[in-house]
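**Student:** Given below, in the form of structure tokens, are the structures.
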Structure I
Amino acid sequence: MTERRARTDTSDKAARPAARFERKRQTILDAATVLINRNGVKGLTFVEVGEMVGLSTTSITYYFRLKEQLASAAFEQTLGRIEAIVREAGAAPTPVERVSRYLELYIDAHRRICRREERPFADLSDIRALDSDVRQDVSEHYTRIFRQIRDFFGPIRTEVERTRNTARALVLAECVYWFPLWLGKYAIQDFDRIGQRVRDIFLYGLAPAGALWRPRPLAVERRDIDSARVNFLRTATRLVNDLGYRGASVERIVAELNVTKGSFYHHLDAKDDLILECFRISLDRIQNAQAAAAALDGSHGERLTSILAALLEIQLIGDWPLQRTTALRTLPPEVRADVVARSDQVALHFAGLIADGIANGSVRPVDPGIAGQMIMSSLNAAYELHRRATALGNPEQAVALYASTLFHGLFDDQPID
């Protein structure tokens with residue numbers, strides 16, 4: 001008995017340092033997640049992490065030798081939690097039940113996060129900001145999860161089905177990743193209702209029964225821009241969308257344009273100024289499309305359809321896409337708030353258009369505010385499909401396939417009930 005007690009005491013003593021190590025490591029990860037969500041990977045520093053957890057920079061390097069390793073670990077932790085949600089949802093027997101369960105689990109996770117019962121998710125939009133040597137594993141993990149979400153919708157037999165199901169998975173995944181941008185504006189007791197209304201739009205779409213996808217041509221004029229700056233803006237937008245803020249370096253931008261750094265700084269004061277201008281121009285283009293649609297004859301639903309078609313064409317097959325939110329957290333806080341406020345204005349305009357469409361019967365009865373946010377997240381995600389859309393060789397088909405995710409819902413070719 002004495003020998004057994006001695007072995008137990010020795011085992012307990014050995015386990016205690018390991019437990020302390022894991023607790024401290026988790027505390028550091030939690031602080032890093034908060035800072036990534038606040039300032040992006042670019043703004044993550046050991047100094048700030050240390051201030052949050054009461055450790056010196058040297059002490060933090062005992063747990064994570066480099067900032068990139070800390071950021072990567074924070075993303076991997078979030079991806080592991082998301083994968084658990086996806087796997088549980090994927091075990092449901094039908095596509096509709098999988099999507100419904102996915103939304104239910106995600107809403108429940110955000111409820112626990114808001115109640116501080118669970119640590120927050122790291123903002124996955126900044127994965128591209130990681131250095132390439134650590135980004136690959138995180139990106140591959142993200143891709144595996146995405147493919148599991150795409151499997152919600154059943155087997156793929158043709159390239160059109162692959163494109164359709166990829167579009168569905170993009171819209172669904174981006175919608176829940178977008179939740180932190182607007183869900184906090186609602187009371188926690190409303191979260192279940194919100195989940196039900198998001199589910200309703202995904203199941204049945206925005207269009208009333210029998211409505212056809214018939215967008216009308218719409219000119220999306222860009223505001224007057226100094227012609228010498230246009231190529232810098234176009235290239236920076238595309239590179240940020242593809243590679244994130246860090247990947248869109250001044251060196252890469254000037255190399256793509258075959259100009260000198262001196263030429264860049266002759267037209268622009270700094271890279272941050274360029275990224276901010278990219279955001280502002282993208283929001284201008286969306287608002288210009290909204291203004292052009294207001295001048296069209298026809299119902300509000302037809303105007304909404306035309307706006308979506310014009311903007312999706314830009315995202316899927318244009319050479320100057322809209323700026324994704326990937327780099328939003330890299331902007332200085334004082335200007336970031338302005339960009340977020342303008343984005344909310346755009347979403348509110350969509351909400352108003354939807355409300356008017358509901359009144360005249362050209363839009364199915366839905367929650368306009370939630371639908372407006374879902375449109376914004378769908379436009380944001382559309383760029384991810386641009387290579388596949390180009391490969392289809394039929395731009396109108398690509399736009400219609402993607403638009404159907406909200407226009408007719410995620411299950412327009414499948415039984416729902």
Structure II
Amino acid sequence: MRKIWIFLIAVFFISLSCATVQDPLTGKPTLTLLSTEQEIQIGQKVVPEAINQNGGLYPDQEVQSYIRNLGYKIAAHSPRKVDYQFYLVNSKEINAFALPGGPVFVNRGLILILDNESELAGVMAHEIGHITARHHAKFLEKTYGMNILLNILAVATSNSQYQQVILQLAQVSAGLLQLKYSRDQENEADALGVRFAYEAGYDPRGLITTFEKFKAMEKVNAPSWLLTHPLPEDRIKNVAYLIQTKYPEKLLLKKDSEEFQRIKKKLMSTVASYEAVENAKENIKNRNFSVALTNLNKAISIFPNNNEAYTYRALTYYNLKEYQKAYLDALKAYNIDKSYFLPRLILGASLVKLNNYREAIAVLEDARKLIDSNPDLYYFLGVSYQELGNRQLAAENLKTALELSDGKRGWESDARMRLRTLGVI
């Protein structure tokens with residue numbers, strides 16, 4: 001009898017933590033651990049990490065407006081009304097992905113291999129399908145307990161510096177950005193994507209031709225999209241059959257637009273600039289900084305607004321201990337794209353090296369509002385607070401830095417020495 005009571009009490013408390021939402025596909029009420037508002041909050045918390053991991057936003061307002069407008073046009077046909085947002089990021093990888101509650105990202109590299117607007121519309125509609133079917137929310141509910149999700153939401157709304165919660169957030173962010181969908185989820189997103197693209201006036205066969213491109217590339221240079229979106233042989237056939245039986249061809253279905261071709265031409269004109277940045281990244285990894293500078297100077301000469309090039313030139317100067325030059329380039333990158341975390345971090349680190357600790361704290365605390373799970377951020381904050389005599393905040397930040405560190409940052413021994421000086425360890 002006692003076990004029954006314990007079970008009933010547990011069920012009662014679980015039910016209290018659940019929210020009742022209307023299933024956007026069936027219209028029926030359903031229980032979920034995450035409300036729509038909570039799902040949106042978690043998705044928004046991961047957006048800066050997604051931008052940072054993909055080289056920042058593509059620095060052209062016309063291109064960003066095009067992606068947003070196309071996304072809104074398609075999302076208007078989803079029965080799920082959430083905070084849809086659309087971004088084009090600098091990554092060369094052939095990929096697009098979504099986050100909980102509405103953010104959708106398209107990589108620069110994807111558009112470069114597409115031939116027309118219906119192909120892009122099909123991919124974006126597919127990602128909107130994942131959001132509509134709550135695939136991200138279901139992953140979060142299944143993988144992480146409600147306690148962790150509530151902790152993440154607390155960080156999202158209060159900028160808590162509690163170490164364990166920050167570690168949990170990093171874990172959740174990584175899980176969402178590498179989320180691999182099941183075959184059933186992919187089929188559901190395909191069906192919804194075809195429906196949304198068709199209802200938005202696009203030829204749904206654009207999704208098929210995109211899949212065929214991915215399939216042809218699979219054995220030579222597999223698109224990143226395939227790492228998280230499995231594409232078995234029967235999937236293309238299933239989509240073709242779905243279109244044939246449910247979405248008859250009609251006049252005025254849009255296949256392409258002059259705008260898409262103009263946007264693609266813009267991206268093509270900067271390919272050489274971004275290739276030079278990729279070469280520079282390899283140079284930096286191999287500590288060949290002089291060659292990295294040559295490549296980054298070339299990148300900037302081809303495309304003077306290349307925020308990623310300024311960012312990595314700042315990083316190169318930082319490694320060469322030319323901190324004033326690092327500061328100036330990081331500032332240029334920051335002014336081009338304020339949503340990109342890495343230039344803010346380099347900007348703050350350069351200010352620390354220039355002994356400008358108050359300004360460094362202002363920059364780094366602002367950067368923490370974007371991403372609060374970066375160990376370098378906390379190390380430089382700890383150093384700055386210690387140099388200004390704030391022992392408590394110095395100790396808190398240095399401890400958090402070591403907790404988050406992978407042990408390969410190069411400053412770990414200095415952080416431990418500083419904590420010993422502070423009497424913490």
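**Student:** Given a value of -21500 for helix-only ellipticity at 222 nm (-39500 (n - 2.57) for each DSSP H run of 4 or more, over all residues; to 500), calculated from one of I, II, which structure does it belong to?
**Tutor:** II
**Student:** Matching task: 23.7, 77 is the computed value of Rg and Dmax of the Cα atoms in Å. Pick the structure from I, II. List each step's numbers first, then the result.
**Tutor:** Details: I: 23.3, 90; II: 23.7, 77.
Of the structures listed, the value fits II.
**Student:** Matching task: 4.0 is the computed value of distance in nm of label points 7 Å out along Cα→Cβ at positions 228 and 372. Pick the structure from I, II.
**Tutor:** Label of the source structure: I.
**Student:** Still on this structure, I have one more. Please state which of the structures I, II yields 0.20 when FRET efficiency 1/(1 + (r/R0)^6) of positions 68 and 244 (r between Cβ atoms, R0 = 25 Å, to 0.05) is computed from it.
**Tutor:** II
**Student:** By the measure distance in nm of label points 7 Å out along Cα→Cβ at positions 36 and 324, tell me the structure among I, II with the highest figure.
**Tutor:** II
**Student:** Tell me which structure, out of I, II, gives 18.0 once Kirkwood radius over Cα pairs in Å, for residues 180-331 alone is calculated.
**Tutor:** I
**Student:** Another question, if that's okay. Among the shown structures I, II, from which was the value 20 of relative contact order in percent (Cα under 8 Å, 6 or more apart) calculated?
**Tutor:** I
Rule-based calculations on the coordinates, nothing more; no lab input. Remember, it's a predicted structure, so these values are computed and weren't measured experimentally. Cβ atoms are built from the backbone, for glycine too; each structure is taken alone.
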